[in-house]
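Enquirer: Take a look at these structures.
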Structure 1
Amino acid sequence: MTGRMFEFITEKPINLLGGECPYGCVYCWTKDLIKRFNMKKYKGALTIDEKQWKRDNFKDGDFIFLNDMLDFSAASPETITVLFKWISYRSQAKFLLLTKNPKIYLDYLHILPANAVLGATIESDIDYPLLSKAPSQNDRWYWMTHLASAVREGKRFRKNPLFISIEPILDFSKHLELMLYLIKPWAVAIGRDNYHNNLPEPSKDKIEGLIASLEKDGIKVYRKTI
């Protein structure tokens, strides 16, 4: 069961897409891996892994993280449409999507697969523009809040669970808890940077205080490296 980024995931990740992620986050764990093993699949322009797209050996209860090496929002509209159909056709399994551009969910609101957990990585409620080319942290909160409203107001045929990954957690303000309360995700995962990138991280006590507040609000928290 190696290779699972989250404890609730039951199978190894599946990467339907290849190519270089455009966001270039300074703390990205995949960069050294790609370089060390000369993983050509994750270099250059975005590609589709035909072998992985043909996979259909899933069973009831499988919970799989899709595209952990590349943010799927970088794909073309045509590819994203096919990706969502691919997930829908494999309805016996559940799939976790994770992006730093959650606006993508609103752009495809009416074709989102019912068996997908819609996730976003948001490291803080403070913007850190020098750490990534991804949409700002506050832009991501904005779109996830709108997504949560769309789900609650019945603009979706099915109410997809929402998920927030706060990893690596960066120093935050008192508003972070409020943002999560407004979204009311199915779960939150919180973890520190594991790769010594000298990030502006909060203290352990501050993280534990956040976790305690979220759990008091009834939000499930998965503790990672704290």
Structure 2
Amino acid sequence: MSGGSDPRSGFPLDAVEQAVGSEPVEWNLVESGGYGRVSAHWRVALADGRRAFVKQALTDDAVAWLRKERLVYESVTGAFMPSYLGAHDDGVAVLVLEDLTGAEWPPPWTARRIEAVLAALDEVHATQPPTGIGRLESERNPFDVAFWLPSLRLEGGPEPWEVLPQAGALAAAVAGFFASRAGLAPPPGAPTVREFQRAQAEVALRWTVRELGLPSPSRHPN
């Protein structure tokens, strides 16, 4: 994707200005901590005094994902949603949201922060989605929690069974999902995904062994 960018940095200057109606006067690239590298993220100061967070799609797949995300922001309200400031989708695809730099960003994880995530998930499941996006039924909530717990542990949080006890079948499903994918080739634009899925699988396998009363597997020597 190209056009309308500041040649000094790749920042989509024109697209952001058209999206929010104010000229960006300062911007800083945010290093992604997620699976993929298919989007660029920026923290931006605007001439009208606002600060914003910009998501810029860098691939065709990312453009499609950003359009679906835009639909959610334009149609859904809730305490779990940041404020939507605008979007641009002509040559350069960007989504502009409020800057939440000053919010709480774990780790560290505390009991209060974990409860806040669980409450937010409940609110998400109770929210009517926009047309064209499937509803997250409330009975799926335990699966969402279960798939979050290995990541929570890897960020210094509690063991999965401390948050979701007596969840043997769920633990096995999570372990099977991550273990079946960890050995695959990384997908385009996500070079670190398999390494992280392997780490998630290790947590989930330990959880499964405990919940189902299985003998601990021995680690294969390097």
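Readers should treat all values here as calculations from the given coordinates under stated rules, not as data from a laboratory. Note that the coordinates shown come from a computational prediction; the quantities given were computed from them, not determined experimentally. Cβ atoms are built from the backbone, for glycine too; each structure is taken alone.
Enquirer: -8500 is what came out when helix-only ellipticity at 222 nm (-39500 (n - 2.57) for each DSSP H run of 4 or more, over all residues; to 500) was calculated for one structure; which of 1, 2 is it?
Expert: Details: 1: -8500; 2: -13000.
Structure 1 accounts for this read-out.
Enquirer: 14.0, 44 is what came out when Rg and Dmax of the Cα atoms in Å, for residues 27-114 alone was calculated for one structure; which of 1, 2 is it?
Expert: On the way: 1: 14.0, 41; 2: 14.0, 44.
The read-out was computed on structure 2.
Enquirer: Further, regarding this structure: Comparing structures 1, 2 by FRET efficiency 1/(1 + (r/R0)^6) of positions 123 and 195 (r between Cβ atoms, R0 = 25 Å, to 0.05), which one has the largest value?
Expert: Numbers: 1: 0.95; 2: 0.20.
The structure with the largest value is 1.
Enquirer: Can you say which of 1, 2 returns 3.3 when distance in nm of label points 7 Å out along Cα→Cβ at positions 11 and 131 is computed? Let's see the in-between values first.
Expert: Details: 1: 3.3; 2: 3.9.
The value was obtained from structure 1.
Enquirer: If P(r) over Cα pairs in 5 Å bins from 0, in percent comes out at 1, 6, 11, 14, 16, 17, 14, 10, 6, 4, 2, 1, 0 when worked out from the coordinates, which of 1, 2 was used?
Expert: Numbers: 1: 1, 6, 14, 19, 21, 18, 12, 6, 2, 0; 2: 1, 6, 11, 14, 16, 17, 14, 10, 6, 4, 2, 1, 0.
Computed on structure 2.
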